[in-house]
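> Each structure below appears as structure tokens.
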Structure 1
Amino acid sequence: MTERHVHENQMTNSHILVQNFDYFEPVSLEEAIGRLKKCGIGARVVAGGTHLLVLMKMERETPTALVSLDKIPGLDAVEYLRDDDTLAIGARATIRSLYEHPLVQAVYPALASACASFGSTQIQMMGTIGGNVCNGSPASDTIPALLIYGAVLEVVGPQGARRIPIAEFYRGPGKTVLEPNEILRAIFLPRPPEGSISQFVKVSRVAADLAKASLAVLLVRDSEQIVECRAAMGSVAPIPLTLTHTQALLSGKTYTPELLAQAGRAAASEISPIDDIRSTAWYRKQIASVMFRDTFCMLWEQAASSQPRPFPSLPSNGHKTLPAVHNLIGPERKEVEYTLNGRKMRLWVAANELLLNVLRERLELTGAKYGCGVGECGACSVLIDGKPALSCLTLAVSAAGKEITTIEGLQRNDGEADPVQQAFIDEAAFQCGYCTPGFLITARSLLNEIPQPSEEEVREYLKGNRCRCTGYASIVRAVLKAAESEN
């Protein structure tokens, strides 16, 4: 392949985040902890970046150094520990990998449902379970599910490792018990009680939005007896909240409609919601009671006829060869290598350059569009190692060594349009065209993953791509047509 070299001596602010910072890629937790300690109070840990980079763009976070976890082996592993009968989830495991994991789906279905409801497909692909746990948001989707399963967090710092029950991890909005220079290594989920059934539900304004209120419930039923009930909620208090009084009211009791109505009122009384841009405290109180009653009834009926599910065979995590490590100090630049649209190339980048700006303004690949800038519209989507990613929330240096495909590289090797592109033309699946590249990239990923998707699967996969001209019906038809043409 032709190797392309690009070197520019000047950059404008449109290429970069506002602030300069150092960027480090340690290859072990010990090195990461040492780097945090050396960099001091201004250092931040970054994994998927979907939360931290948004805060940096809004200038609510101005770190002096970013310590990436991307090159630390094993942090993305999901393993069943047979001796402990426990699922160990590495902090860098992505939300999407958990949603798709057979053991999570079979044994921890509330966590799988929480991951499925989590933001957009792109955010699921990029975001990590560790980031969702450690950002301290009361609206974090995975936390209610982790609470009902009794998750235990293992953190590592200068003083060694310690384990913390997740119910003791939060201090307030954005605040956790993490000490300076500590890093979350893994999350341990004990095997749920025998015969248990569980679910996560969420009420939000639109798809891929934060919750107005979320709820996870675990139930063990024996005939008409409520052997055990666990429940936790998000977005209804300063921290994700276990409904201790509601659980105690139901566990060990005989089910009656009157008891369930009482439990619904108890759930509403345990929460302390606020008014914000997504909802009102009054509405959250009302919906909490309804959500709990409806979810309990659904699980109660399912438990009457549910059969034990076989323990799934588990995929191997395999051995991954990590690309070269890159460390950058302040405004300095470093030459890194990419495979861009099938061609090897080298490019000089700074720590604070975003991939989107590098593609558009330095390489003149303008197909990826700058829309919202905070990961909500999908117009900037590209494929990174075959998975859809938001280039507006991806540091250019963090994508080094990876394979990047933009809309310009979507066509076939013979120059023919990709079937998805042709189907968009045939179905007139675009209006102004601004959002179209993002839809095409995400649709291509969908068909690679699910060659014959249903309409529901198409709509779910594309939920993070926004069209201001409201052309969703024709877009869905186009994707389904492309699937037919490939099969």
Structure 2
Amino acid sequence: MKILTLLLLGLSCSLLAPTASANSARPNIIFIMTDDHAAHAISAYGSKVNKTPNIDRIAKEGMRFKNCFVVNSICTPSRATILTGKYSHINGVPVFNRFDGSQWTVAKDLQKAGYHTGMMGKWHLGSDPTGFDKWTILPGQGKYHDPDFLTPDGRMTVKGYVTDIITDMSIDFLENRPKDKPFFLMYHHKAPHRAWEPDEKHRKQFENVKIPEPKTFHDDYRNRSSAAAEAEMRIDRDLNKTDVKMDPPAGLNAAELKSWHYQRYMRDYLACVASVDDNVGRMLDYLDKSGLSQNTIVIYTSDQGFFLGDHNWYDKRFMYEECLRMPFLIRYPEKIKAGKVNDAMILNVDFAPTFLEYAGLDTPKEVQGRSIVPLLRGEKPKDWRTSMYYRYYHYPAHHRVQPHYGVRTERYKLIHFNRINEWELFDLKKDPNEMKSVYGDRKYAGVQEKMLAELNRLRVELNDKDQFADIQN
């Protein structure tokens, strides 16, 4: 009887062993996201205005994507898209409306599959997080200094600087996690969102630095839709006292005053980025010291791009390159070769299915994105996308950017400002800064026809039947 018992015990252990091994082999995932951090303010992307050595580490030790795009360039919709893998017209968050937390999210599936899930920092979705074992979030935009946080147990105030605090909370989550489970952590910074309030240490680093002005700084908005001229986010006109923190020197002429506003804006913006970079370094060092680096996927991105004086603008929203493009850097030592650069077109709807595939889970049919794991293996599927669909809704509040939708391919971009019924077409090879629309130019008639056909194809494929409606908010 004893022998039979021992045999049965041994058999049960051998049957359980593969499951335990498989669970331990599943990668941890840390998703680092900032708010409004433009790719062209990251040195791994060739920044001419700053250095980001710690963020660059992720690129050097993993893969950098050159063409990662957002499908609706505004904070709340992008976050909803990342959680659901669905476009704004499907997930219900086209503007700053409340996210319905009862719908499917990637966090819920990972949690059900045994991941210990955490959400730390900026949430900005109007509802409490669901699918997380632990969450501590900023209310709304949150504050840079001595911020309040919301938790399942109520509201609390934490003394200090928000970027440091969110990192402390994220490391604490990792320190106190169940050690027998893989983890999924959404580690979300407020910075460098407006009104760009750096801590004193990083402010001093940029105090006397002269930031180079972009090539398109003196854009006059000719040769394009009237939407560009209408937008209210100009460096020389629309920054306010809260943004620049002080009165300008007396006696400046218009050109000098514009440059002064730009320097004030950019010094604070880049100081906020520098704090993020230092804290990313803290997180990476913690992973190294705790032995977690090898089996942990680390991603760095932002919720969209941002104008850094390009076209005399700050903010985002337009389908133009500076705010359409997202940084996307990913490190996973066990599976991704170091120092790789990928030029395939990926979108923020792809993040959720990528997490699921790495966790060994199937992607629900209703998810509209596609896992990028094959690209990370160095393989590009023959049917990988060569075009993407974009749609922006929010008007007239916050900067008067006209509602629009469009399609971008590897070379061309077609945009329709539907409320005013104006079109733009750009040849990104000849005009990468998008200074002159060639819509209506006979030389581009064939291109224009093909782009319109592709726009309609994507609209049908993605079930966006209401493309002519604009939402006023």
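> When relative contact order in percent (Cα under 8 Å, 6 or more apart) is computed for each of 1, 2, which one produces 23?
Only structure 2 yields this read-out.
> Related question: Can you tell which of 1, 2 yields 2.0 when distance in nm of label points 7 Å out along Cα→Cβ at positions 122 and 234 is derived from it?
Structure 1 accounts for this read-out.
> Could you tell me which structure in 1, 2 was used to calculate Kirkwood radius over Cα pairs in Å, for residues 202-305 alone as 17.0?
2
> semi-axes √(5λ) of the Cα gyration tensor in Å, for residues 282-433 alone computed as 32, 19, 16: which structure among 1, 2?
2
> When you work out percent of Cα pairs over 35 Å apart for each of the structures 1, 2, which one comes out largest?
Evaluating percent of Cα pairs over 35 Å apart on every structure, the highest lands on 1.
> Given a value of 36, 22, 16 for Cα extents along the principal axes in Å, for residues 130-185 alone, calculated from one of 1, 2, which structure does it belong to?
Attributed to the structure labelled 2.
> So mean count of other Cβ atoms within 10 Å over residues 74-81, computed for just one structure, reads 25.0; which one of 1, 2 is that?
Comparing all candidates, it corresponds to 2.
> From which structure (1, 2) was distance in nm of label points 7 Å out along Cα→Cβ at positions 146 and 218 calculated, if the value obtained is 1.5?
Source structure for this number: 1.
> Taking 26.5 as the value of mean count of other Cβ atoms within 10 Å over residues 266-273 derived from one of the structures shown (1, 2), identify that structure.
Considering all the candidates, the number was obtained from 2.
> Given that mean count of other Cβ atoms within 10 Å over residues 90-97, derived from a single structure, equals 23.4, which label among 1, 2 identifies that structure?
Structure of origin is 1.
> I have 135 for volume of the Cα convex hull per residue in Å³, for residues 154-209 alone, calculated from one of the structures 1, 2. Which structure is it?
2
Read-outs throughout are calculated quantities, based only on the coordinates presented, and are distinct from any laboratory measurement. In this text the structure is predicted, and so the values were computed from the model without any measurement. Cβ atoms are built from the backbone, for glycine too; each structure is taken alone.
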